[in-house]
Each structure stands twice: as C-alpha cells, then as structure tokens.
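Have a look at these structures, which come just after this line.
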Structure P
Amino acid sequence: MTEDFDPTATDHPEEALAVYAQLRERCPVAHSAAYGGFWALTRHADVAAAASDPRTFISSVRAVVPSDPRGLRRPPLNYDAPAHTPYRRALDRTLQRSRIDRLAPRLREHAARELAPMLARGSGDVAQEFGARFPAWVTTEWLNLSPATAPVLADTATRWVQAWRRMDGPVVNAASEAMYDMARALVAARREQPLPVEEDPASSLLAERHEGAPLEEEQLVGALRQSLVVGMVAPPILLGSVCVHLARDRELQDRLRADPSLVPAAVEEFLRLYTPYRGFARTVAHDVDLHGRRISPGEPVTLVYAAANRDPAVFPDPDAFVLDRPNIAAHLAFGRGRHHCAGMPLARLALAVALETLLAATAGFVLDGPLEGARMPEIGYVSVPLRFTPHP
C-alpha cells in the first residue's frame, strides 16, 4: 500500500495543517503506514458524510488512531446502535441547556480560583496548569462529585493523558484503574442515594433501561470512567491553541477583553480553527470507493476534523479568524451524526468561561517560551507558557 503521508513526521500543528491542506487538495483519501496503517479523510464533505453514515463507518472497533492496544471498549463512544443508544440517551438527559446554564456561576468561581496562582506569579503554562485543572472542576460539577475529587481527577487524568501520548503502558493502566475506582465509587454512592436523573449522569445511567433491563454494571461503570477522562483531553489543547492565537493577535485579544459579549461567537470560530482532533476513527463495514481509492472492510479511517474545518470549499479564507462567519454552524469540531460530542454545550460554556476569566483578569498576555505541539490523535499545543500584564 502506498504511503501518502506520515502523521508522526511533525507534532507542530501549523506544519501538520499544511500537510492536511496538501492532502485535501491533491489526495483527499490518503493512506498512512503509521500505527499499523490507516486511511484519512480530509475534505469537509467526505468527513461529514462518513460521520453521518454509521452503517458503513462503524465505531465499535476503534475510536481513535492510534488505538488502545488493550482493545478496551467503553460505551457510548465505542458502541454502535442499538447498544450505543441507552448510554447516550442517559448522558444526553443531563446535558440540557437549562442545567448547563445553572452550572455557569460555579464554573466562573472555579476558573478564577485556578487562574489565580499563575496571575500571582505573573506567568505560567496556560495549557499544563490552568488548562489541566479547570476542566477537572467542569467534570466534577457535571458528575456531582465531591470538591475533594477535582484535584485528584486533574492529577490522575493528566498522568493518564501524558502516559497515553508516550505509549507508557504501565502508567496508562495504573491511572486508568484509578479512574475506574472513582467510577465504581460513584455508582455505589448513587445506588444508595440517587439524584434526579436530569441532574446526575450516574443516576441517569442507573435508571436507564435497554430492552426492559438495567444497563450492565461493568458497562455502566465504563461509561462513567470514559466521562471522567473525555473532558480532560481536548480542553487544555484547545485553550492553549486559542491563547497562542490571542497572544499573536493583540488587536483581537483587546477587542474581546473590551467586549465580552463577543466571546461566544469567538469560541465558535476558535473551535473551527483549532479543532483539537485529527485521529477520531471509524472502521469500514464494506468496500468503500471514494475519489479513486478503495477502502476494504476492516480498515480504519480517521475523520480529520481539523482538516475538514479548514476546507476552503466550505469556509472562505479558511486559515483566518473571521468573527461571525455566516456558515459557522457547518464546522465539525464536535463531529456529526449519532456520535457527535454529547458534551458540546458544556464544552462551549467551559471555553467561554475560561476565556472571559483570563481576559478580565489581565491587561494583556504574550508568549513566554517555546511551545510544544500535541501528538496524534490530537492537534494543537500541549504547552503554552504565557507572561501576563496586570491591570494598573
């Protein structure tokens, strides 16, 4: 099989995006020999179509490239319908707009508190410090965990994420098992004292039924274990990439600081520009012929959302930040179809709160050291040192 590109050649996001731009134009269905071999779709139309065709592009074999060598599958991400449906329904129930809006005041308090140490020093790594700790509070509030859990989750999930990127199996296993213990303890607590199902994911999963029967214990625990970590991977990278952009574009930084009402629209454009995933995967169920290439059953295909969101066929001037793009709703930062990100309303709120807090607490910020790019399956920055200018 011809190798069209090597995703391991660079972790620098701008270089990786340049490669995807070339593929999008000249080789929109590209093959790589890395990670055991996989295909990559880079055009918006192809990515959107694949994400919306769960019969052809199935999710039950692998969720990302590179995939978990242990072969573990957790619902709902690694399940196809109908097995996927009850888990997704139970989680969706707890992510309605009314509940998310009620979380906003507490998230603002958490953001201010977690940002304070960096502000006191006048500098810090916004991705590795604030970007790692604040999302743990977002997850803690959503899952109704005790406040003491948030710093433990931040440390454990960060250890898991970093070990996963290094392919350090023993550390991945130890951190994963620690999060399984958190999930089991949460299930036990909710069995004894359930909360309203619209307010609590564990209670909602316990109350859910599939073909008249309760969800299986280990799968229910797996869904909560997945919920503990899923919100800890992308947010630090996305926030880091946004801060790199704003540090380089002082005019936009000052504009958003002066008018916070622009932040929600800016968040949508940042999501398009800095989509933190390039390796979300499906597996084809039957022969697929696309742009002159044949993908055979069982072969993995990555839906390169980061490339699709910069497709000039959909987004004019795709590499530029354009506030209030008329078709911004077409972006695929949260995927599409039945596996689109369940937590997208919470993710939007969390990013808006983080940005508003950072902008309000500073008179300005600039880059203050070398940047570190994310490895496959993510794309963006995992280390973003900033230096802050305080208010007079």
Structure Q
Amino acid sequence: NDNQSNYQTLLKWSTFNSTPLSKSTVFISYFFPLLFLLVLAGYIVTSSTTFATALSYLFLINLIVLGRFMNRIQAEIANSSNIDKTIHQYSLLLQKIEEETFQSGKLIDLQQKLLFKKENASVHLKQLAGLFSKMDSIGNFVTAIVFNGTFLFNLHVLKSLIQWKIEHAEALENWLVVIGEFEMLNSLANMSYNNPEFVYPTLNTNFEIDFTNLSHPLLNGKIRIGNDVRFHPESFMILTGSNMSGKSTFLRSLGINMVLSGMGAPVCASQANVHPLPVLVSMRLSDSLSDSESYFFAEIKRLKQIMDELESRPAFVLLDEILRGTNSDDKRNGTIEVVKKVIGKNAIGAIATHDIEVCLTTNEYPNVLINKCFEVEIVNNELHFDYKLRDGICKNRSATFLMKKMGVI
C-alpha cells in the first residue's frame, strides 16, 4: 500500500548517496562564491572592466564546478521524487503528536522518542522539506544558472542534504516507527470507540479460551448471531455443517477475535477469557499459474508451514475444508491424519469439514477432540439457517435440495 511504499522509499533515500563531499570540494564551494562576491564588490566600487572580466570567468568556473556534481545532484533528485510531499505530511503528523498531552505511559514514551538534539522531530523534517524545495530550484533554468553561477547554490543544498542524512538517518527510522505505532493504536482506539458493545478480554496463561456470544466484528451488529465457545488446554474442535450454514464465518470469527485479543483490542463478544496465542490458518488458498503451483500443492505447503510453526511454539490453529484438491478417499484420510498430527503437537483450534468419518476420530481421542455443528432446516420449502453452534455432528444437508430448487438437477 501507499504507506508502506512511502516508508520503504524514505528509508532507502536516507542511506542513498550519503557519502560526504570531500574537504577540497567543500573548500571550493565556499572559496569561489566568496571570491565572486569580493570581485563583484570591487566592480561596484571601481566599475573596472578588469573586475567585470574576472566576474565572467568566476561565473563560468562556478558553473563548471557545479557541472562536475550534476550527476550526483540529479541522482539525488530522482531518488527523492515525491518525498518532499511525504516529509511534509509526516512532519504535520509528528507535530500533532508532539503537541498532545498524554497520560498513558506508553504514549508518553513514544512522544519522548521524537526529541532529537533538543529539537522536535517535526522541526527536523520541516528543515528537510525546505532542502528538497531548494533542490527543486535547479529545474528552473534561469534561476539555476544565476544562483549556481554566483553562489554554487545547489552544491550547498546537496552538501546540506548529505549532512542531514548522516545526522538523522537512524532517527528518521525511529520517527517512522513512532508514526506507525500511533496509527496502529489510533485504529484500535477508533474501533473500540465505534463499537461500545465490544469487550476487553481477561487474559490467562492456562491455555483456556472462552468466548460468550462470539461473532464477527465486520457483521452488522443488528443481525449478527453470536455463539458461545470454549477451548480447554489441548482441545480441538471438529466442525461440521451444510453449505452456507456458517462454518467458515465462525472460523473467521474465532481467528479475528483471537488476533484482536493478542493486540490488546476489544473483541466482538459479550465476555471473553483468553490465553493469547499466535493464530495459524489454512483457509481460502489460491493456485498460481505464474508459479506453476496447483491449489492442492499450495495447501500442502501451507499445512507444512503450520506444522513447522507448531514444532517451536503452541498456537491456535484454524483449518477450513482442507485437501479439497484431491479425491474423496485421499481427502478424508489426509484430513484425519492432519487432525491427529495437530493434536499431537498440543495445538488448540478447530477444523471445518464435510467428512463425517473425520468426526468419528473423536472416539479415539474423547478427551481432546469435540464435535460441533451448524444445522439447516427446510421450512415451507425454503432453507432456514439459525447460525447457532450445536453439540454433535451435522445431520442435515442442503446441497441437493438447493440444486433441485435452482433447477440444476
């Protein structure tokens, strides 16, 4: 996105072309302009043609000196395209942060990171924006000739830009981190403000996850239907249900609310007690023509990543209709083995499936696996979904009924 692009561009610019000018170049940048001023003063006083001729030669010498650095100046301009606008925007953001009076210790600490060399970060960025503006003057032919022929103007601007990079490159990265942190916190605060019915979860370290009236935060609050769900340590849910019954939405609700819990944000539930865990998901993968990669292989790779992650740390795992790219027997047997492998690594989570045989695995692991389902009813020749989570295995099916109703079969 644009913000990430701006961030990367700024960091790249802060280290690009940052070798200081040589001492001889710095000396020349002051010597010839100063000599030009002295000769100009002599001409004004005496009106001597000798001084006039010397002025002409010094003017040309300054332009020749500038010409030696034109490639570097043009490279600087090319690599700072549009950065001046970004810098201006960031300076306004930082100024807003600097002017606030915070009570939170975290926000105060972030604010203090914006003080550099006894000046606020916004001041330093405004100085940089000013240097960019001056450097752009080289695009005006007449101004560039006059200013550089007399004072080597753009060479001095280049020297100032390089010096700014040397002094501020590390601080600039820290300021961008502070801006990102404030944007993140502001987004979470905005979500909390706009959803007063959401609750902040209580936290535990016992690998227990308990949601009351859990739902998806992006669903309309007037129509969304919540569900109660609880995971004890090492418990794993096998979820069944007909098409459109709400399985995938429920898995997404679990996933996004677990992520929100880990971020310190409120969750879409009336009550929650959570052990924050990393969330590992295999859901809605896609194939890739450019990589010659099938859907099935993409899914296998993702499952391998999940298994590797579980080797190093416990996690909350969500699997939605895995192994859809193979035949029924392979899918069923493969899914059962994946479930066994996941619970063998003491993961908590859920898997959605249409294979009833997978549900029978609970007979082998009654203390770990639990069956839950979403049901569908046919009322007045119409499908009716209540989206309520139930105990057990789904008994009703909707696919054949729906295809007949739509005239497919």
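Here, each number is a calculation from the coordinates, and none is a lab measurement. Bear in mind the structure is a predicted one, so any value in this text is a computation, not a measurement. Cβ atoms are built from the backbone, for glycine too; each structure is taken alone.
Among P, Q, considering only relative contact order in percent (Cα under 8 Å, 6 or more apart), which has the greatest calculated value? When relative contact order in percent (Cα under 8 Å, 6 or more apart) is computed for each of P, Q, structure P gives the biggest number. Tell me which of P, Q gives 17.8, 60 when you compute Rg and Dmax of the Cα atoms in Å, for residues 58-185 alone. Attributed to the structure labelled Q. For distance in nm of label points 7 Å out along Cα→Cβ at positions 66 and 250, which of P, Q scores largest? Top value of distance in nm of label points 7 Å out along Cα→Cβ at positions 66 and 250 goes to structure Q.
Consider the structures P, Q: one of them gives -18000 for helix-only ellipticity at 222 nm (-39500 (n - 2.57) for each DSSP H run of 4 or more, over all residues; to 500) as calculated from the coordinates. Say which. Derived from the structure labelled Q. When semi-axes √(5λ) of the Cα gyration tensor in Å, for residues 314-353 alone is computed across structures P, Q, the figure 21, 15, 7 traces back to P. Quick check on the output: 0.60 is FRET efficiency 1/(1 + (r/R0)^6) of positions 226 and 298 (r between Cβ atoms, R0 = 35 Å, to 0.05), derived from one of P, Q. Which one produced it? Attributed to the structure labelled Q. Computing semi-axes √(5λ) of the Cα gyration tensor in Å across structures P, Q gives 67, 24, 19 for structure Q. Given that FRET efficiency 1/(1 + (r/R0)^6) of positions 10 and 362 (r between Cβ atoms, R0 = 35 Å, to 0.05), derived from a single structure, equals 0.65, which label among P, Q identifies that structure? Of the options listed, only P reproduces it.
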